[in-house]
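Values in this text are rule-based calculations from the coordinates and carry no lab data. From a predicted model like this one, the values you see are computed outputs, not experimental measurements. Cβ atoms are built from the backbone, for glycine too; each structure is taken alone.
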Structure P
């Protein structure tokens with residue numbers, strides 16, 4: 001039996017309705033990326049419809065709806081359908097709100113009333129730097145791991161993000177602050193059978209006394225950071241060369257091009273790539289954001305031998321920033 005108007009609210013203002021059996025919708029509701037952008041109304045609407053079939057395939061109807069065909073037992077846990085809905089929400093969000101979801105961390109400075117965006121490869125130190133800025137210097141968490149950012153009336157802004165910290169054992173073992181706070185979580189024998197890179201915990205910022213921010217905030221700086229133990233000094237520069245262009249173009253395009261999601265079962269059985277949704281329009285938004293970053297010289301590269309030194313350099317920059325004047 002199918003019940004209409006079962007809606008999941010993504011990112012605080014994108015409503016995706018699910019035309020699915022009731023028990024599957026109950027499972028879908030249990031999935032939650034915890035991204036909450038403050039909004040009084042649902043701005044954007046879309047839908048996901050599941051149709052039982054012996055063949056597994058997915059298509060976008062061009063009008064805000066995704067049709068999912070497949071065996072019920074492949075999708076009954078609701079995991080795959082939730083992330084299909086999230087992918088649809090991301091694509092609709094970009095087109096209508098000029099904002100997109102990226103892999104990053106972001107924190108809010110209550111003194112300057114501006115945010116900073118932390119970019120970098122996996123293991124670069126984004127989470128550790130964000131934690132240090134929040135715990136030691138009173139910044140508020142906007143998002144860790146995933147952040148919504150983009151353009152608002154031509155201004156670069158952050159809007160919201162995942163409001164929890166995913167902390168790897170590798171980070172805990174390499175940072176004194178993290179070791180003091182979180183080493184106790186990794187003492188259980190079950191952790192010894194996992195690779196330290198894959199071994200991680202999720203911590204609510206409230207447990208650490210960290211405040212959060214989920215409203216639109218102008219970005220003061222965007223940092224590409226890297227903690228490299230081989231680096232003997234702190235290196236900082238405005239990053240505007242060809243590698244910077246390639247990096248931004250790639251990281252801002254992962255979601256709109258379906259690179260971070262695929263059509264698969266709840267257990268991870270691969271079926272196909274995701275259908276592209278409004279790709280040309282969304283790609284133009286990506287281009288506008290990249291150009292705005294370079295026009296305003298907002299992208300800095302900082303490399304140091306530890307996240308502690310990266311955080312200190314960011315604080316030095318903030319103290320010199322004109323927003324303090």
Structure Q
């Protein structure tokens with residue numbers, strides 16, 4: 001402004017034009033500038049670490065243009081897709097508007113990886129809940145999906161979709177969940193939790209333990225169980241890396257809870273199967289025909305068909321920054 005008052009009169013028209021153009025440009029670009037600034041502060045996990053399957057109630061990829069979930073309203077069984085806000089959170093306003101004064105259940109948890117491995121449940125009674133009497137289910141200030149431990153589960157892909165979890169391919173899985181400590185239950189799996197099956201499962205146990213479990217028919221390939229910890233009774237981050245044919249038994253599964261030290265307690269040394277899994281992958285159970293239903297809540301599951309050990313610190317930081325777990 002001082003510059004405008006010190007210039008010659010015959011240059012005034014030019015100066016006014018220049019200043020006016022600056023402010024016009026700023027007003028027109030203000031929203032885009034602020035959005036870019038906000039985006040720069042939000043590190044979307046899959047932008048840096050692409051995955052094979054990704055289910056979350058936050059946006060994980062800038063290239064994903066779909067919704068987070070589809071919900072069913074119990075009052076009339078109508079369904080609606082629920083997306084994300086501009087900041088990448090679940091659109092709770094749209095959710096509560098659709099589910100006003102009633103319950104809503106999740107029919108589809110959309111895969112954000114780009115591989116179209118959506119988690120679905122078409123049977124009403126088996127759909128986990130996200131809204132209770134018009135109020136969104138919350139865990140540590142973030143929306144969550146609640147599984148009843150009776151029959152709630154999603155089905156994902158085919159029997160071959162997740163073979164890399166059990167066939168000796170190096171892979172990693174992360175989850176954000178809370179276990180309600182009511183029995184031996186599976187967060188996810190495709191081997192029915194039985195030694196007669198082929199596949200993988202992630203189990204919680206009554207003694208406050210969590211374990212990776214891989215079987216090849218009647219033989220255990222991996223059974224890596226944690227020590228007892230009450231951390232799993234609260235919202236927690238689980239990170240596991242699996243290499244089912246590693247010559248060193250302890251290295252077949254290396255896992256951790258929150259920021260605790262890794263545990264690698266497997267002693268099984270049987271060879272993994274390269275056959276398809278015995279069951280379709282489920283979330284909330286150990287396999288499609290199993291009855292190891294999970295009671296608790298889940299906010300995020302991401303599965304990688306590669307070993308993400310080298311990126312573990314960065315992945316954990318990304319998740320914990322958003323969820324404030326520990």
Structure R
């Protein structure tokens with residue numbers, strides 16, 4: 001089965017649906033293996049394509065920063081649900097390097113030849129995988145508070161207060177699946193309790209960001225949507241990230257740009273800390289006083305880079 005957009009055959013025919021986080025254009029691509037891959041477009045339809053890969057919690061609906069940023073920076077921002085999240089079908093036994101093939105099919109269906117990718121937190125490895133696997137199509141990789149390899153020398157030691165959850169995935173994945181499903185239930189029916197549990201252990205910088213009413217509302221929406229199919233998709237995603245990536249960071253040959261805060265309460269060591277110097281073309285921007293959720297205040301800067309930097313990089317490649 002060929003990849004195709006549902007419903008209709010072109011982006012102009014997508015059903016437009018406002019989301020709680022920010023208006024956008026919803027779509028679903030049917031992949032060659034029959035799975036559905038869900039996405040949400042925002043910004044400028046003729047702008048520089050930038051594919052966004054969410055963290056955990058997260059989903060295609062993520063809308064960091066002020067509304068309308070993508071359009072104002074000339075970016076066509078496309079958020080994508082990974083398998084088992086939101087409206088994307090699960091993919092049992094998948095690996096990190098299976099993701100670029102899904103992304104390539106999505107880009108083909110949207111008529112996009114070359115694009116940039118951005119990965120936040122757990123989405124960072126997925127962005128790097130695309131840069132490694134598709135250097136001819138990926139103009140640049142942006143990593144925001146990105147996770148490094150968890151099978152490296154430091155293992156789970158690079159993690160902050162979330163390390164016990166990753167250990168639980170490794171030892172008792174079924175228990176983790178039920179916990180994530182419960183998290184979704186609380187987000188739907190007991191939002192204040194969900195917010196209280198979800199912010200435990202965060203440092204002052206991160207608490208300040210997630211405590212903002214608009215950010216708290218968006219995070220609740222992300223939890224509800226990512227658990228639409230239950231908790232198994234999140235557990236499987238974490239299992240993928242606990243496994244070997246299938247490539248070394250220094251094998252990524254496209255330009256990599258990293259933003260990370262020095263007050264991150266979820267990561268003791270980020271991708272930029274450990275591997276930034278080993279990537280051939282990598283610039284790490286360290287943000288004093290910022291935590292893990294730095295993209296809320298840095299999204300304008302990131303999108304501006306994507307709109308201007310990706311265009312320049314594309315021109316240099318021609």
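For which of the structures P, Q, R does the calculation of helix-only ellipticity at 222 nm (-39500 (n - 2.57) for each DSSP H run of 4 or more, over all residues; to 500) return -11500?
Derived from the structure labelled R.
For which of the structures P, Q, R does the calculation of log10 I(q)/I(0) by the Debye sum over Cα atoms at q = 0.06, 0.10, 0.15, 0.16 Å⁻¹ return -0.26, -0.58, -1.19, -1.34?
It must be structure Q, since only it matches.
When distance in nm of label points 7 Å out along Cα→Cβ at positions 68 and 92 is computed for each of P, Q, R, which one produces 4.8?
Going label by label, the one that fits is R.
For mean projected area of the Cα convex hull in nm², for residues 76-267 alone, which of the structures P, Q, R scores highest?
Structure P comes out on top.
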